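Please treat every number below as a calculation from the coordinates, not as lab data. On a predicted model such as this, the values are computed, not experimentally measured, just so you know. Cβ atoms are built from the backbone, for glycine too; each structure is taken alone.
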Structure 1
Amino acid sequence: MNTQSNKTIIVTGANAGIGRETARGLAKLGHTVIMVCRNVPAGESVRQDIIAQTGNQAVELMKCDLSSQASIRQFAADFTAKHPRLDVLINNAANFDHTLKQPVLTADGVEVVFATNQLGPFLLTNLLLDTLKASAPARVLTVASQGLMMYPFLTIEFDNLAGQKKFSTQHAYYHSKLAQVMFTFDLAERLRGTGVTVNCLRVPNVQIDHGRYEYITGWKRRAYEIKRRRAITPAQMAEAYIRLAVAPEFETITGQYFDEHCREVKAHKPAYDRAVWQKLWAVSAALTKLETVANR
């Protein structure tokens, strides 16, 4: 695969799972990789391991908590001050914390799953748009879940964004992932003609680190173990991330939804509701206090 070396690529959530393997794979190809992590010690350990394994010294760790708008703004300012270009932004980090039994609000007053999985990528991407445009051709990759197939009629619940009417971690997660699909489609339209493409990758059942479900007991733990044995590995999933991020054949494709084999697939029907896209954009901009946004 000709991957056009020397790209500067941000990978959020790069200290574990698919993000870690994506950072490793991109570093192996010779790219400059910016690992964006909330957990700095864990991130640094992975960074050193990647450098040792690949021999690529251009692997950098930067701290950012995607649930915190102040942290995102600080990261964006630090990144743009240091890096004049950004070829690829991979919005991988996500919150799927099964220990949450009721809504938890961030310092910004937003439910933490929606804050991390929708508002975080929304704000980060918009803050980095000028750099992406100046680096065109450039790419933005967002991440959704095959589990959305279990919610064929789900749309954005604007009256339940804080979990004030109903809440479960699973519902909040898939709701936020639907928002990511809609954000992808909308942003792709807004950026047509700029040289910046925006696509979404649908992640199927992927093995997660054992530590992610140590707190689960009984039948749920056994179910996760069975599910894990049937899942693909993070490294296998990372291959799709890497192809969509750097392979030449995807350079001009935008506004699409891909599966783990990089095949274009359809999202469920509510995801294509343009009126909801526009309302979601307006609400996301208001909740993040974003003054300058991508033009339609």
Structure 2
Amino acid sequence: MNYNLTNKTIIVTGANSGIGKAASMQLAGMGANVVMMCRSKERGEQALQDVRSVAKGGNVKLILVDMAEQTSVRNAVSQFLSGHSQLDVLIHNAANFDHRQTKPVMTADGLENVFATNHVSIFLMTHLLLDTLKKSAPSRIITVASKGLMTYPFLNIEFDNLVGEKKFSMQHAYYHAKQAQVMYTFDLAERLKGTGMTVNCVRVGNVAVPDTRLDHLPKWLLKIYHAKRKFALTPEKMAETYVWLAADPSLQNVTGGYWDAPNMPVKANKNAYNRATQQRLWDVTEQLVTE
């Protein structure tokens, strides 16, 4: 799989490790100008050097962002726009799934941090970049959900539990936010029809997680992860679906899709297709975005 991405500008969030880093390396290796958005300065700078080492002609830059904080998202977008008038692809890879968190943690914006990171800030960043994406059309937006949603076939948006006020577990909060992302993808795709912008969602499956991201886990959970790893995709293999959605010419007009590796269309749960819930989620998310 190889595409000519010369003069294409692509943002990848959560680009310092795993699938985000692998996708950045593949895209840079095809000539794209890659903007890696990362939370950690140290890990981001190391990943930046790794991606630059395989870049084919394009510029590779690092912008720091904490997706839990809306001020940080606004600052990161401002930094990007100060140096770029073009954006061809926006890949929302960053996510928060910290097993150590057992109760809601509130952000400076008064939101529960899992929902803030995995949904609200993605909504915010997309909308701050929409004008640039529109001017750069044909352009693409890629969101990321999880195959784990299959274990929640009846999951719906809990409008009375958005900040964990009724119940909280990290696993439930994560999948609830990912359900919101799927619904947002479908809704945004409808709203952007005819603009030259497409919106698609990747369903990330069982991907091998490096040991450095598991060192906080109890031994019993480590054993489960090591057992799962035998059947896991590598981050590089999963990243190929990101790259395909970002670059394949045959997908220029394909929008509102849900995709698994290797480049397979899949179905979300029934609730994800409810237009009334999608639109209510949009309205509520707009209210959660601070000025």
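Quick one: distance in nm of label points 7 Å out along Cα→Cβ at positions 31 and 199 came out at 1.2 when computed from one of 1, 2, so which one is it?
Structure 1 accounts for this read-out.
Upon calculation of distance in nm of label points 7 Å out along Cα→Cβ at positions 23 and 175 from the atomic coordinates, which of the structures 1, 2 produces 3.1?
Structure 1 accounts for this read-out.
Taking distance in nm of label points 7 Å out along Cα→Cβ at positions 79 and 95 as the criterion, which structure among 1, 2 has the greatest value?
Top value of distance in nm of label points 7 Å out along Cα→Cβ at positions 79 and 95, among 1, 2, belongs to structure 2.
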